[in-house]
Structure P
């Protein structure tokens, strides 16, 4: 899974000459922690977050309307749409960021937040298991039953396997699914001991 798969779009942005009040309304109404600041060509020139707005408002005492350019953080750290979710998580956590703009060819195309990463991680195991189950059913047919579990790239497939070759096929089919690191075929139900 990549940044492009989890990013928020369309992107809510502000211009450097927007008022801080306008930025505060957009942050509040959309539930964002930060907004990209873009120029007329949609190129990211900064980022404005809740902390920036509050700090600038506390410092402002001259009565004039402050603008985003006076409070934004620049330069801004950006990510590419092809970054893996793991790399997005590493970058956000390592830099202490709650969110970051996603930029392709110099233009902002999305925003990814820690919440987006959490949502992806929570659903990733279920998605991997469902994709493995689909591949097995597609290959073996509806008459075969496989129980599939996934946990952080490790897939356990329980089934009534005919032989080692069939277990090998299960491994091969499961490894096609992105995110699968290891596959463990296991018998379905308790082992039968014959005397």
Structure Q
């Protein structure tokens, strides 16, 4: 609450925060909701609104439940789309009466490249950087699409919110006016923003 009080004191009217998937479903599978986790986030959302601050809720900000990584390979396994959708559904049902701004996945490029090619983010993989980051990116896009589809078909009319994805980018400019440099800059931007 101290942080929210400071945000209010500074005059902000919006706050983006992340829900920890494992705080809602400790095993990540969606088999048993952790009610204490729901209460924790309800308290945050309610206090934000009491202070006149609109919550922007991020469903995934790089904190995959450990069980999903250890038992099935995390984002490498297409089955994760199903589990992410169950998790998203629970969040929409639990918080969507008050949360009107949803972010499915924060900066999926960072998870794909830094987690599965460079090995500097969790899960720290770099053994197969020619394939794994692309597989992870594909599964994140599928998870994003599934959550968006679910929200729009089941919750949007009733809750009136919006949903999207956060991407990050290191901008690229051509080194010269020649076509090769222009195409290289375009490829770089497509790699960064082509989600």
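Here, each number is a calculation from the coordinates, and none is a lab measurement. Everything numeric in this text was worked out from a predicted model, so none of it was measured. Cβ atoms are built from the backbone, for glycine too; each structure is taken alone.
Taking 13.3 as the value of mean projected area of the Cα convex hull in nm² derived from one of the structures shown (P, Q), identify that structure. Only structure Q yields this read-out. A value of -15000 for helix-only ellipticity at 222 nm (-39500 (n - 2.57) for each DSSP H run of 4 or more, over all residues; to 500), calculated from one of P, Q, originates in structure Q. Each of P, Q could give mean count of other Cβ atoms within 10 Å over residues 103-110, but the derived value 21.2 comes from Q. Among candidates P, Q, the computation of percent of Cα pairs over 21 Å apart, for residues 39-110 alone that gave 33 used structure Q. Here the criterion is mean count of other Cβ atoms within 10 Å over residues 87-94, and among P, Q the highest value is seen for Q. Taking FRET efficiency 1/(1 + (r/R0)^6) of positions 47 and 71 (r between Cβ atoms, R0 = 30 Å, to 0.05) as the criterion, the top-ranked structure out of P, Q is P, with the highest value. So mean count of other Cβ atoms within 10 Å over residues 7-14, computed for just one structure, reads 16.5; which one of P, Q is that? It must be structure P, since only it matches. Which structure, out of P, Q, was distance in nm of label points 7 Å out along Cα→Cβ at positions 23 and 175 derived from, given a value of 4.6? The correct label is Q. When FRET efficiency 1/(1 + (r/R0)^6) of positions 31 and 167 (r between Cβ atoms, R0 = 35 Å, to 0.05) is computed for each of P, Q, which one produces 0.65? Only one of P, Q returns 0.65 for FRET efficiency 1/(1 + (r/R0)^6) of positions 31 and 167 (r between Cβ atoms, R0 = 35 Å, to 0.05), namely Q.
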